[in-house]
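The structures considered in this document are given below.
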Structure I
Amino acid sequence: MVSSSPRANAIEARNLFKEFRIVRHGYAGIKGRIGAILRGIKPQEDIVRALDDVSLTIAAGESVALIGRNGSGKSTLLSLLAHVMLPDRGAITFPASADPAHPRIAPLLEVGAGFHPDLTGNQNILFNGSILGLTRTQMEARMEAIRAFADFEETAYYEAPVRTYSSGMFVRLGFAVAVHTDPEIILVDETLAVGDESFQEKCYAKIAEFQREGRTIIFVSHDMDAVRRVATRAVWLGESRIRADGPAPSVIHEYHAALGLPD
């Protein structure tokens, strides 16, 4: 059970900026590169601003959805919250955490993230747990519960390299590991869109359990039915900025109106 001061915020993100440099070479291979150098052709560089002065406060125990079109900055913001990358400017703090410098975050950012392809499922459970801050002993104690949640049809898969897994199996194991690490904050990026219907329902049930326990959930999705089901609050990102922030139904309505779509 996660306990936090009711006055503390789980996440405070202030004035976040993030840019990416995209280099366009205009040539292929080493021969093309040498030729370009000899002809004095320099690669073109474009700057893409993913987040432009984004500030966001999320209270402990809130379930918040980030919505918006592709390229609007949703996944970048989630990656910054997960400490997968750092902002160019701005700061993120976790006041409600028992250890604000090292909050217990369970990031589900992409299929197979944190897995080594040549390790078995069982080995990756231990490996992934260490990435999320748990000891080998703690993960071994959770092993059976994790395997039960992933619920592979053939138990032999747990002894097989994960490079042999389907994308659905990656998600099952990744989600199972993440939700058994006692997280304070759960970050989900479209993960529930992969996997069969019964597993998706199991994931929704686990998220509902986390909500009852007062854990904080940030959820990225293009599926507005999923957003309505999981989140009470939605944040619409557009052109790298926050366009709207409020109750999920009203923000979804505003977002759909801007796109000319029905609710």
Structure II
Amino acid sequence: MNTKAIFITGGAGGMGLATGQRFAEAGWRVGLFDLDAAALAAAKAAIGSEAVMTGVLDVTDPDAFSEAVKLFSAWSGDRMDILFNNAGIAPGGLLEEMSVATIRAVIDVNVFGVIHGIRAALPILKRTDNALCISTSSSVATFGHAMRAVYTASKFAVKGLTEALSLELEQYDIRTADVLPGCIDTPMLRTETAKGSGRPFELSMLDRLPKTGAYRLMPASAIADAVWAAYHNSDPIHFYVPEEVGDTDRVKATDIQAARSEIKDFLFRGR
């Protein structure tokens, strides 16, 4: 089978679903994997393509991940042109107030979930010409955000893992990249940012977001476009969405205090 195929975790909504839609429209076979079976069914219906498969997957379970890859391989004709490790959780709060269970869950999903996915997919990625392993990092992996210390740590880990594997997997002709989103309009963003305020997202977050720059609100389709670009452009390792997110990385390299000030201004604007 010559049709290209993409495997997406966190595929039932938000950035994962938008990416599935983008690739299905381009004629790819799309595997959507998520914990939420009902949301997966709705996602498949929303894409409306016969070239979509779904599977319930807990990314923290390495055996379950291996089984999901096996099912995908049988369905895709034993090829995986892109592994998109997108599943993630983003609970916030002061580090001292977070429960150990919550901290462990963030690391299990955001870090081990990515590691399990790559390890499970490596055999099929090796068998697929020009395969891409791409993971969702975050703008917090340019400079850490207050009230998101554990989430920040998890996304720095993804960014570091991406850079290391860009060297390690090169011997197998597997390319490695990550996408670093700023503020993306997804159900998770709307839910998490509205929690503490007691107000709807539109009132609690949108009134604080800038209209321009790194932290302007972007549609989930922008992530889909970044994944598409990553497959078709082998040079960059980090894909910033929007591109201005990368400015913090560049500033930090020469002026750490300026980078801190930039992030503090965003986080505490209007408070």
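Readers should treat all values here as calculations from the given coordinates under stated rules, not as data from a laboratory. Predicted, not measured: the structure shown is a model, and the values here were computed from it. Cβ atoms are built from the backbone, for glycine too; each structure is taken alone.
I have 3.8 for distance in nm of label points 7 Å out along Cα→Cβ at positions 91 and 115, calculated from one of the structures I, II. Which structure is it? Derived from the structure labelled I. Have a look at I, II and say which one yields 30, 20, 18 for semi-axes √(5λ) of the Cα gyration tensor in Å, as calculated. Traced to structure II.
State the single structure among I, II that was used to calculate helix-only ellipticity at 222 nm (-39500 (n - 2.57) for each DSSP H run of 4 or more, over all residues; to 500), giving -14000. Source structure for this number: II.
Across the set I, II, relative contact order in percent (Cα under 8 Å, 6 or more apart) reaches its highest value in structure I.
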